[in-house]
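S.K.: Okay, got some structures for you below.
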Structure 1
Amino acid sequence: MCVTDKAQIAREILAYLAEHRGAQDTLEGIAEWWLLEQRIATRAAEVREALGELVAAGLLVEREGGDGRRHFRVNRRRSAKIKALLQRAGEGRQEDE
């Protein structure tokens, strides 16, 4: 494991403990639950940003559901553009390999 991975894990453990001051667990519990919770929170923020960008670009449509939460779906009118973007992204990955 590289130093940056260890440093990231250490930050995630400390972030969890900062939010849950009385927490204690085993190695397995920390790896399975604490770090998972921290990664989900981080990932949710990243997903929120990506969704905002996709809506702004007109590739996704956003609406408020009856439950008050935001719902997202593909903008069917932009299907050709989406397909082209995905194809270009796939070509870029193949070049990297």
Structure 2
Amino acid sequence: MNQIREVSESGIQYEGEDHKLHFIDFETCWQNFLSFREKAMAGQYTEDLKRIDRQFRTVGYRKFSAKPSYIELYTSPPIRFEFPVSGKFEELAYRIRKAGYHLTDGD
């Protein structure tokens, strides 16, 4: 299971299942989200929607109602952090928001 070691303004350092330290860059996650939206919406991705997506800077999604709750980030491949205790879930969501990025709700 992936274990978060540090959250900064630019991303998350975590220990992976391989027991090595890895870094997730929020900017890269956001760019992955924008690319996904562009492809998924094809010709329907209007300038208004693009402006909104640029404003929110979405880097992943959260699913509080799942057991355990989790946050999955738009890395390639996606990285999921599971939270059997809800306080840690809210803490990570808050720290991502404080860094200037957004999570969508999976619920």
Structure 3
Amino acid sequence: MTPEAKAAKNAYMRNYKANMSDEAREQRNEYQRRWRRKNPEKLKQYNAEYWERKVLQYEKNILGEQIRKLHEQGHSLRTIGEMMQISHMKVSRILKEMGVLQ
């Protein structure tokens, strides 16, 4: 999902939740509590996947910062790729995602 799509989704959900009545909010919360009690294995699986995504995101941020620093020092994409043991195209994608390259 693109960053713009994520931002739009988050804005929609914030607005949706803000305009929800207290009764509707309580019904939604009660439904979620019942679902969690009935599906403990799915909940464990979801939590495990969530934290795995968080770790990958954290590692990606660290990798991105290292690549950005090397790029600011004037290293080429190929050189950075060789230093980080990844392809120069992945270096390019990471820098584009960070907004460093156009």
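FYI, it's all coordinate maths here, none of it is from the lab. This one's a predicted model, so the numbers in the text were calculated from it and none came from an experiment. Cβ atoms are built from the backbone, for glycine too; each structure is taken alone.
S.K.: For which of 1, 2, 3 does helix-only ellipticity at 222 nm (-39500 (n - 2.57) for each DSSP H run of 4 or more, over all residues; to 500), calculated from the coordinates, equal -28000?
M.R.: Numbers: 1: -20000; 2: -11500; 3: -28000.
The structure behind it is 3.
S.K.: The value 1.00 for FRET efficiency 1/(1 + (r/R0)^6) of positions 17 and 41 (r between Cβ atoms, R0 = 30 Å, to 0.05) was derived from one model only; which of 1, 2, 3 is it?
M.R.: 1
S.K.: For which of 1, 2, 3 does Rg and Dmax of the Cα atoms in Å, calculated from the coordinates, equal 14.1, 43? Walk me through the numbers on the way to the answer.
M.R.: Numbers: 1: 19.2, 52; 2: 14.1, 43; 3: 20.4, 59.
The structure behind it is 2.
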